[in-house]
1. Just checking, which of 1, 2, 3 has the largest value of mean count of other Cβ atoms within 10 Å over residues 57-64?
2. Going by distance in nm of label points 7 Å out along Cα→Cβ at positions 73 and 89, which of structures 1, 2, 3 comes out largest?
3. When mean projected area of the Cα convex hull in nm² is computed for each of 1, 2, 3, which one produces 7.9?
4. 1, 2, 3: which one has helix-only ellipticity at 222 nm (-39500 (n - 2.57) for each DSSP H run of 4 or more, over all residues; to 500), as calculated, at -1500?
5. So mean projected area of the Cα convex hull in nm², for residues 25-64 alone, computed for just one structure, reads 3.0; which one of 1, 2, 3 is that?
Structure 1
Amino acid sequence: MNPKKLTDVGFSQKPKNMPMSRYVKMHKVPEDTDIVGIRKMEAKDVPIVHKKLNDFLKQFKLHIQFTVEEIAHFMIPRDNVIEAYVVEDPESKAITDFISFYSLPSSILRHPDYNTLYVAYQYYYFTDKYTIT
């Protein structure tokens, strides 16, 4: 994440009385994650992601129910389009969590330093750890 770029191109604003260095430090994202077992989703994960995602979505009054083919088409990672990750328990090898997001590049017009802004939007997720209430 590049907070300076986001403010320079007008995508977001920093608080008036905050120096840019503090704003950048405040929004710093760690280089590495401490999530044990996280990895990119693979084709072999489609059946379990299909079942667990559909089960997770059932808790909402309005929700989609994906087919296995739709999960394979919409969730398997494709560079610069969709990213999807699963968390696999190291001992049981069970998939416990899933998250996906899509990337949407936007052209930046009339800016001397930047011409494209890449934004990621959360797509779908599930976790075995809790349900939404």
Structure 2
Amino acid sequence: MANAIYPEYKDAIMGGGANTDLLAGNVKVMLVDTGTYTYDAADVFESDITGIVGETANLGTKTLTGGVFDAADTTATAVSGATVEALIVYIDTGTPTTSRVVCYIDTGVTGLPVTPNGGDINIAWNVSGIFAM
């Protein structure tokens, strides 16, 4: 699967749906085992995602310029479990059934796949940004 913005997120943006603001929201990243999770364009919320191995804290230094979303590189701490082959950016409301998934990333990130060993996993975003609309 190539990187993709979830269609339901696009619909929510265009329809003025809740939990769509990347700059004001608590944006985090799930580390995902694709042996357990397969990208599904119909996924809407964190509760739809299986195979979550870990997650980051809120992304820092978020920017939106010319339709490109970017943020500072980030770290998932003390990660253990299955191999991580993909990342899912999402807006965390504190409740999985309302935390909207934004995009799926499995290419263009240095270091994927990675096998967790209980330590930190650093995520360095592409210099051109995390994703573009």
Structure 3
Amino acid sequence: MTLNRLHQIIGIFTLLVFLGTGAYMRFSFPELYGDNESVRYLYRANHIYILCAALVNLVLGSYFGVRSEVWVKRLQAAGSLLLVLAPVLLVLAFFVEPPKAVPERPLTFLGIQALFAGAMLHLPAAFKRD
């Protein structure tokens, strides 16, 4: 399986999970958060982060091309690993962190950092054309 196909599959699957978390919120609110609006906002924020991870993977999967230089190829591989890991962390964060209603959200933080670092590691490939 090629990396662009992997990103497409991860993107589509994550998009489906995004739709599922939306349905979960639609049919479970307000029971999920009661009177605590911060919990509601935490769920919604994590829901949008899942969408971001899906879209980044879908777009990268549409345009991805492995470069021939070894150092660029390694950066792309590391970036892809992080971009595939990000949706996993963010989906897990969606279900684990909001009910706690605390400002510290380590899974969300790691997921967003993985999304950012993965995208940045792919950036040199855009400037280094074969």
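1. Going through 1, 2, 3 one by one, mean count of other Cβ atoms within 10 Å over residues 57-64 peaks for structure 3.
2. 1
3. Clearly, the read-out refers to 3.
4. 2
5. 3
Readers should treat all values here as calculations from the given coordinates under stated rules, not as data from a laboratory. It should be emphasised that the depicted structure is a prediction, and the values quoted were computed from it without experimental measurement. Cβ atoms are built from the backbone, for glycine too; each structure is taken alone.
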